[in-house]
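Every number in this text was worked out from the coordinates using simple rules, so none of it is lab data. All of these numbers come straight from a predicted model, not from anything done at the bench. Cβ atoms are built from the backbone, for glycine too; each structure is taken alone.
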Structure I
Amino acid sequence: MRLALYEPDIPQNTGAMLRLASVMRIGVDIIEPCGFLLDDRRMRRAGMDYLDHVSITRHSSWAAFSGSRAETSCGRLLLLTTAGDIPYCGFDYAPHDTILLGRESAGVPQEVHDAADVRLCIPMAPEARSLNVALAAAMTLGEALRQTGGFETMNAGMER
């Protein structure tokens, strides 16, 4: 399981998602350009010392990310979008899926929508526009890890 961040533009959200990935032991793809420097102090503050423990792969562009996926045997690309047609909690995840999240300010362009294998959404109140991208990542990743047994190794030895 992986998270992919398409041209993130708020460093605090990126830091929070990197922290999430660190504690869930998943890798992150960052598709540049970003709206900030990746060593931004605001991102580091949000990610704290967890950033030293997350596997990050940087891609210079959408084309570079797409090319690297084509060269490897990776799983499906799942776009989390308000324009999605499948609720995230009603989808069957696989261990090698990549959950793609768009820019906070603009989402993703049509070519990225078209490239996704699946477009997922989070059901919300009709008058709501969207959730914070880090919250959306946490909700979706939690469900994906629950379904695929991703929590089992982290739960080993914990009392129930």
Structure II
Amino acid sequence: MNSLMQEQGPVLEQTQALRNQLMEILADEDLAYSPGGDNPTLGGLCREMAEVQQSYIISFQTFEQNFDYRIEDPGLETSVAQLSGRFQAMDHELKAALETLSEEDIQKRLIDRGGGFVLPVAVQFHIYREALLIFYAKTSVYLKALGKTLPEQWRTWIA
């Protein structure tokens, strides 16, 4: 196991657990909720996070990142089961990509995010985790508006 996964793997798993908890409290009809204005539906917000996660997976595989990746499956915005399955598959793909990194990759390789924005692998990892936390913060607004009771980990980590 490389040092990144040894040191940061457990906190990544705990952070991803928040999304698993989210999937457990959602119903398909919840995904149609939007607070109005230019805000997406909750399902749209979740699909966007799936696209972001896929861009990070690709970045750990290729050492280049862009956010052009799009998921054309409309079911991701309307089906909790499809969303949950997609996120679980991507979590496994992300773990595999991270575990494949060598110590030299972690210590010396850079990820080119475009526009001259180049970061070490470990920093890219932390930014991905921050993207998850931002997603959870946005989602908590939707959950509160829907009257959902937040799981305990959500109440201590996010709300």
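At a glance:
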| item | result |
| --- | --- |
| Of the structures I, II, the one that 16.0 was derived from, the read-out being mean count of other Cβ atoms within 10 Å over residues 13-20 | II |
| Label whose coordinates, when P(r) over Cα pairs in 10 Å bins from 0, in percent is calculated, return 10, 39, 33, 16, 2 (choices I, II) | II |
| For percent of Cα pairs over 17 Å apart, for residues 21-84 alone computed as 45, the structure of I, II it came from | II |
| Per distance in nm of label points 7 Å out along Cα→Cβ at positions 69 and 125, the highest-valued of structures I, II | I |
| Test item: helix-only ellipticity at 222 nm (-39500 (n - 2.57) for each DSSP H run of 4 or more, over all residues; to 500) calculated as -21500, pick one of I, II | II |
